[in-house]
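These notes open a run of structures that come right after.
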Structure P
Amino acid sequence: MDVNRIGVIGAGQMGNGIAHVMALAGYDVLLTDISQDAIDKAMALIDKNLDRQVTRNLIAEDAKFEAMSRISTTLTLADLGQTDLVIEAATEREALKDKIFADLLPHLQDHTILTSNTSSISITRLASRTDRPERFMGFHFMNPVPVMQLVELIRGIATDAETYDTCLGIVERIGKTAASAEDFPAFIVNRILVPMINEAVYTLYEGVGNVRSIDQAMKLGANHPMGPLELADFIGLDTCLAIMNVLHDGLADTKYRPCPLLTKYVEAGWLGRKTGRGFYDYRSGTPVPTR
């Protein structure tokens with residue numbers, strides 16, 4: 001199936017990155033959000049990130065202007081009905097995603113493929129509540145989207161071969177690499193990554209080490225580019241907690257129990273970089289451990 005116009009739902013951290021790479025690869029992109037402020041910030045960030053690529057000689061200046069010209073925006077979800085493929089990149093809450101798809105369905109063309117950038121929620125379950133489970137799949141980008149090379153492609157139980165092949169072709173066109181994952185909680189990357197982060201939080205919670213020592217240990221002792229608590233702040237502690245809850249509920253194994261300290265930070269609204277405080281306090285401009 002030919003895909004020319006792509007709709008992106010959500011102008012946040014993931015949505016603006018997805019719009020960026022799709023437009024740069026030559027797709028016409030329609031970006032939507034419930035907030036005009038979020039859309040304005042997303043467009044400014046896309047422009048800034050494209051400028052950075054030009055400065056680093058990764059793309060030509062003409063390519064930047066062409067990419068920006070391919071992105072249009074709307075506050076009206078129904079406008080995405082005329083796209084060939086929709087990528088939902090809203091907050092990681094299943095009820096919200098269900099409502100978005102339900103509101104969009106009456107406006108879709110018959111051939112339109114629906115996808116979700118969910119990092120952990122069942123694709124089969126999301127697809128079953130639509131009118132096109134065979135044309136529905138997981139399209140999980142890594143953060144930050146313009147930089148990270150991997151995209152997880154997750155087939156639900158009803159996803160057909162044409163839908164998968166179409167999405168695989170898009171991944172190849174944007175210059176990234178696809179990893180095919182089966183539809184089990186958290187898929188591949190987060191099934192491995194987020195429990196490691198949760199274990200780092202337990203290590204902090206139990207007093208084995210403080211924030212700085214835990215992150216230094218993993219950076220210098222395991223050659224990780226970023227410590228697990230620093231990474232948690234980058235991802236968002238609310239997202240980490242949501243993924244751990246999906247794993248715990250979906251697999252019914254106590255090894256996936258979210259650390260109480262992670263829950264406490266989320267309850268406090270200390271969600272990481274996006275709120276200015278998490279395992280580090282970023283408000284002074286220099287990250288300071290909060291424990």
Structure Q
Amino acid sequence: MADQEIKTVGVIGAGQMGNGIAHVCALAGMDVILEDVSMERAKAALKLIETHMRRQAEKGKIAEHEVEAALKRITLADNLDDFDKVDLVIEAATEKEEIKREIFKELCPKLSEKALIATNTSSISITRLAAATDRPEKFIGLHFMNPVPLMQLVEVIRGIATSEETFKAIRKFTERLGKTTANAEDFPAFIVNRILLPMINEAVYTLYEGVGSVEAIDTAMRLGANHPMGPLQLADFIGLDTCLSIMQVLYEGLADSKYRPCPLLVKYVEAGWLGQKTQRGFYDYRGEAPVPTR
């Protein structure tokens with residue numbers, strides 16, 4: 001499949017990652033079908049995309065006419081019926097393997113023979129997910145970083161069956177988006193999260209063991225390691241449930257005790273304190289300024 005043939009992209013999941021992927025695809029001149037389980041969620045995502053695009057225009061990063069043109073390229077859906085038109089599907093649903101497998105089971109019969117499938121998973125085996133489809137050779141991992149419109153990197157992960165043609169087509173597609181790719185092998189959590197999430201987990205252990213408070217840990221890493229965001233603040237931004245899922249994938253996939261999720265991280269997720277999206281995590285976001293919860 002040549003680069004110019006990827007004209008229409010289907011995005012499954014209109015959450016933080018899905019709406020960001022739809023955003024960059026539409027700005028790059030591709031038609032996008034953005035699907036979620038309800039039209040209300042899809043409409044909310046489109047409003048967010050418009051807000052983010054207009055902010056880009058205000059900052060002079062894109063022209064105002066680009067915003068209008070890009071928004072017209074996005075079609076909303078609450079089912080997969082129109083996915084027979086797409087050249088590439090990017091699955092950006094929740095980081096749970098059983099849910100992704102169910103999506104692929106429903107999706108594959110609706111696709112054209114030539115359509116490629118990419119998953120935005122941040123940790124799950126590409127080979128295993130590909131095996132749940134009818135086209136493992138046309139399946140690939142395409143892990144965007146959050147927030148998608150701002151972050152330059154995309155990890156590209158081939159499964160054992162991914163064809164060279166699929167790999168080349170996806171590389172050209174990411175170039176069209178203006179992104180830089182890093183090729184990763186299909187091992188648990190790939191490159192970025194294999195390094196990043198154990199650091200976050202260790203920061204939670206540091207809190208759990210009373211070595212430092214939330215504020216002290218984040219300040220230490222911002223000013224001592226020159227990180228733009230402290231690890232606990234970053235965990236809240238990513239979502240503590242996502243952090244826990246990735247640590248569980250690492251722990252189960254590599255069978256090494258150094259990847260054991262911190263019990264305090266488990267406790268926060270059990271409490272429903274998942275970070276910014278639920279207004280409470282390692283910080284409480286319900287007031288004017290975030291306040292540490294420990």
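Here are a few things to note about the model shown:
- Computing distance in nm of label points 7 Å out along Cα→Cβ at positions 12 and 204 across structures P, Q gives 2.0 for structure P.
- Looking at distance in nm of label points 7 Å out along Cα→Cβ at positions 20 and 260 for structures P, Q, the greatest value goes to P.
- Among P, Q, structure where FRET efficiency 1/(1 + (r/R0)^6) of positions 188 and 268 (r between Cβ atoms, R0 = 35 Å, to 0.05) as derived comes to 0.95: Q
Readers should treat all values here as calculations from the given coordinates under stated rules, not as data from a laboratory. All figures in this text were calculated on a predicted structure; none of them were measured in a lab. Cβ atoms are built from the backbone, for glycine too; each structure is taken alone.
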